[in-house]
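What follows is a set of structures for review.
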Structure 1
Amino acid sequence: MATLYIVRHGQASFGADDYDVLSPTGHKQAEAVGRALASQGVTPDAWIMGDMRRHRETMAGIMQGMGVEGVTPEVHAGLNEYDFGALNAAKLKAAGLVPKTPIDRRTYFRTLRDVVQEWHRDEIPDPYETYGAFRDRVEDARRLCMREGVQTVLAVSSGGAIGQMIARLLDAPPLTQVKLQLQMKNCAVNRIVYSANNSYLHGFNETPHIDASNEAEMLTYS
């Protein structure tokens with residue numbers, strides 16, 4: 001059976017003006033996970049990523065860590081994250097409140113969980129993207145990643161999109177998508193084995209690049 005390795009991006013810039021940029025730790029994570037995958041004998045014959053900057057930077061780091069040159073990854077926007085800020089703003093606007101994004105981490109992720117569940121239930125008026133559209137574009141990306149004719153695929157995406165892909169693979173309810181997302185570590189590796197007829201989750205939220213010697217620096221979630 002073929003294998004899809006789908007990796008969440010490295011640590012981005014939480015709280016900065018532009019979140020969509022890897023932090024110095026994020027760059028280290030990407031190179032480290034590339035080295036770890038290479039040491040496991042992973043040799044992709046297809047490389048795919050979303051079109052966000054943090055995806056590009058993570059893929060570049062992974063390739064550097066694996067010693068891969070001269071490869072241009074395919075790009076599919078279905079691997080992009082949903083825009084929580086836009087969803088939260090739409091919810092607040094509908095309630096006649098001033099749109100704002102929570103700043104502290106605890107409040108941010110609690111609000112994210114609640115808003116995303118409302119999005120799943122189509123309770124947010126005029127969202128920039130419906131949950132159905134998000135679900136469908138992630139499924140389109142999954143089909144591209146898990147197509148016939150390739151044996152080992154390495155893809156870079158974001159926690160929400162990966163959570164959606166895995167939830168659908170498991171025939172789980174929409175709530176599972178955000179539960180998986182909120183568990184996922186930066187540069188976590190998720191493995192799906194598949195054939196033309198079947199697909200199975202063989203690894204979730206793995207961190208082959210982290211051990212006791214570097215955990216304090218390298219284990220991050222946002």
Structure 2
Amino acid sequence: MKLTYFGHSAFQIETGGVTILVDPFITGNPHAEGVVTAEDLFPDVILVTHAHGDHWGDTPSIAVRTGAQVVANFEITQYLTQNHGHENVLPMNTGGSWTFEWGRVIQTDARHSSSFPDGAYGGNPNGFIVHVEGKCLYALGDTSAFAEMAWIGEEHDVDVALVPIGDCFTMGPKDALRAVRMIRPKLTVPIHYGTFPLIEVDVAAWARMMAEAGFEAKVLAAGETLTR
């Protein structure tokens with residue numbers, strides 16, 4: 001499983017003969033400037049955790065251009081079809097799962113909000129657990145820590161967790177560690193920090209805190225890739 005980070009919460013996953021984009025906020029993402037453009041990306045699947053502009057991002061333009069299947073909650077997939085004419089969608093809702101030819105996706109809870117940039121209702125915010133080629137990735141989305149994460153840690157052997165740490169709009173560094181204690185991933189990658197002043201945190205201090213607690217963490221620069 002090859003993961004490439006584009007900054008904020010945008011990731012590309014290449015595995016099992018499929019390329020998956022998560023929350024493709026590329027245009028307007030200061031981390032992605034000079035690293036990647038939306039036109040550079042050719043995913044087979046796009047996972048959208050919620051409708052806020054910094055996660056919905058370039059979903060419409062990428063999906064229409066490439067024909068990628070968009071997997072998100074019902075409201076997001078309906079909005080995409082009705083407003084952008086893209087019909088290759090798979091609607092889900094919290095707690096549901098779907099098995100694709102390439103792997104299995106489970107849509108989890110996330111404690112946040114969700115509306116489109118134009119104010120339209122975006123349904124429930126979510127995270128995604130992705131099982132593919134014997135690996136498990138958990139993209140938490142924008143969320144606080146919540147007790148049911150312990151169930152996820154019990155039910156899934158998570159190889160990589162993409163965990164928001166920026167505070168203010170999501171959990172901060174301390175609660176991100178609390179979440180990791182429940183999920184027990186083999187590797188944690190921090191996301192949703194440093195994009196604008198309200199989510200500036202000391203990511204190096206967080207990484208040290210994780211190491212002191214006995215958890216492996218990897219801070220990725222925009223454009224950086226890791227393989228698990």
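What follows is calculated from the coordinates using simple rules that are stated; it is not laboratory data. None of these values were measured; they are calculated from a predicted model. Cβ atoms are built from the backbone, for glycine too; each structure is taken alone.
So here's what we get for this one:
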read-out	value
Distance in nm of label points 7 Å out along Cα→Cβ at positions 31 and 191 from the coordinates reads 0.9; which among 1, 2	2
Ranking 1, 2 by relative contact order in percent (Cα under 8 Å, 6 or more apart), the structure that comes out highest	1
If FRET efficiency 1/(1 + (r/R0)^6) of positions 79 and 183 (r between Cβ atoms, R0 = 30 Å, to 0.05) is computed and equals 0.95, the structure in 1, 2	1
Winner on FRET efficiency 1/(1 + (r/R0)^6) of positions 127 and 199 (r between Cβ atoms, R0 = 35 Å, to 0.05) once structures 1, 2 are ranked, highest first	2
At a computed -0.52, -1.08, -1.17 (log10 I(q)/I(0) by the Debye sum over Cα atoms at q = 0.16, 0.23, 0.24 Å⁻¹, for residues 7-86 alone), which of 1, 2	2
Among 1, 2, structure where mean count of other Cβ atoms within 10 Å over residues 39-46 as derived comes to 18.2	2
Value 17.2, 55, calculated as Rg and Dmax of the Cα atoms in Å, assigned to which of 1, 2	1
Among 1, 2, structure where helix-only ellipticity at 222 nm (-39500 (n - 2.57) for each DSSP H run of 4 or more, over all residues; to 500) as derived comes to -13500	1
Entry that produces 2.9 once distance in nm of label points 7 Å out along Cα→Cβ at positions 143 and 159 is calculated, selected from 1, 2	1
